[in-house]
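Just so it is clear, none of the values below were taken in a lab; they were calculated from the coordinates. Here the structure is a predicted model, which is why all the values come from computation and not from measurement. Cβ atoms are built from the backbone, for glycine too; each structure is taken alone.
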Structure P
């Protein structure tokens, strides 16, 4: 029988798992700094719950099926939906609720290089307030998180309400569906180009009005630069949006700028939207987020707002590798070798003692000759090898060999852990 994985799946080997763990640890560290409470939503949801976010057509893009009780269920395709379901159902939660999550998600996308159907995602959400200080909080989180990773990013920010007001007052379009169609069209410009989008929508949207919106979407820069380039200063949402950017400046958020072309394609976004990019590579957004009060309302909670951000971990790992700044911080290894079978039991005692003292320790489980054990220690990258031999053991001592330069010293067993910790710190 040929053993194969389903298409789009892969096993995480040691190096890749370590890379993901590194990003996860930095995420947890940042979440604690902002006092986000960590949780993980259920991996399995009712299909109707997921459809509340993205419509009935989402079943074609996710892992959806009937369970043994003939219920329509699906694997989560992001973390936002589960967190929002949880919060809206918990009327006992004190607001604001600041929640963070890190977990795997499933999407039935076409597999590509570096893109799989199961991948990892991190997510932070602020529920309760409708104020844009919540938006500033999650944007500052993004800035701090990437700073801890050592990756410089550009955070491009927009406000859906600002663009909606532009469409209504400047272009004379007021119906909800027509505005959403405009948003969908503009969201395709980075991939298809302006002419491609104009051609695609020529029978659905006035080309002149769509052209005006596309021109608006190209405007980016500081608040003052955007105000001088775009006809938005007289819109009611502009001053509010400008105050958000001032808040980010006060928070010392680096790399944040206005980009009137960031609209986020999902229809449930209702206010501030933003994405973070690696400016040195054309690899798409590393994270995306914004305000989505429409989702909490769809779940029956008009009384609470919601804003948040999520990032694809594997894509972030690739960016870190591209810049050569992925740091694998691991403890140095100590290897315990034994010269003969009659001292093997004592060698195992020493290995266990070192582990109890917090020293990463390995030994040969195959019972090979000492020379083979030393080769194994070298192969595994051990910093030091403790050699247990009958002669030294008679004096309650062992030999410690540096695997870097071959230097050897004898130490009493009762101070071995202490000596090794000193040498490992040096």
Structure Q
């Protein structure tokens, strides 16, 4: 199967430029393509998961991924989907984040013997001569056309700085540089980048008179139209220190029934026949599909051992077992408990509730359990002896757990 057909079948593809030409290009030779990652944090998150998996599919088909870290563009900030200007970061912070991203991507992609490449646009953006850049690159851009781009529209209402207005030129220039340095002919990424990616492919065709292509992926949304990968604690990080394998597993174990089919298709490497078979399950049987989804996603991100541990911990909890070692824990000292051992405080501090008001509400509604005992008294206290050496299991609703432990 052609790689584009595979990506379409699995639900990745949103938009493609010069589609027939691209089909032929990918058939003709191993093609270098790139995906950009701005180092705004020390870890990649779920928003990067779809592009990463697409890169893996492309690499398996014999093509060569270039992971471009935006060490230069991160200093400007991508206005796409943003209502406010991004905060500035120090060079040291950017370099540290870029290094972490490289390590994470190495978990998914094979960088041995040129099978994948890593690049940083700081190498060519930070020392640009402004006059030369405006003369050689800016001449190819129409301001009128740029202002119609979706990535700028919502920012125009609040005020778009000239700094951010440059982002499209910077990203287009990245594609041109990667074309000249590595013969990169295709940019891939989220569909919110469509305007920027069109600009890059168009720049190469105008300036170099050569073929260049853009291909975007669908943003994975819930059936309600909300972005997937958002938790009560924030983003669904791919770093185990920011989101434990158990928490990652539980997120996918608890997705809505209506979101199971497309999640299995895009977020796992299961054969499509198996995906279709699992997606047909209904009623309580759909939970079996969710278990497979959670296991496969966790295995891809954290490895098979961690996926098995998360699966076993989840099974033990839902069956009333005692094995809770992989459940997220929250440590308190004896002194902290003596100062404030209210259950409402611990529910908030451990992340099970968004606020103490939310905690009181959850208790009043009978949604809070301490070691499987429903608590209805909003003034309940948790003592040092109650936690003991084995810890104490707090639960909000059916699926949200934290194990309280004593920190010496």
Tell me which structure, out of P, Q, gives -0.40, -0.77, -1.14, -1.25 once log10 I(q)/I(0) by the Debye sum over Cα atoms at q = 0.07, 0.10, 0.13, 0.14 Å⁻¹ is calculated. Q
When P, Q are compared on FRET efficiency 1/(1 + (r/R0)^6) of positions 216 and 344 (r between Cβ atoms, R0 = 41 Å, to 0.05), the highest value belongs to Q
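Identify which of structures P, Q gives the largest calculated value of distance in nm of label points 7 Å out along Cα→Cβ at positions 152 and 304.
Q
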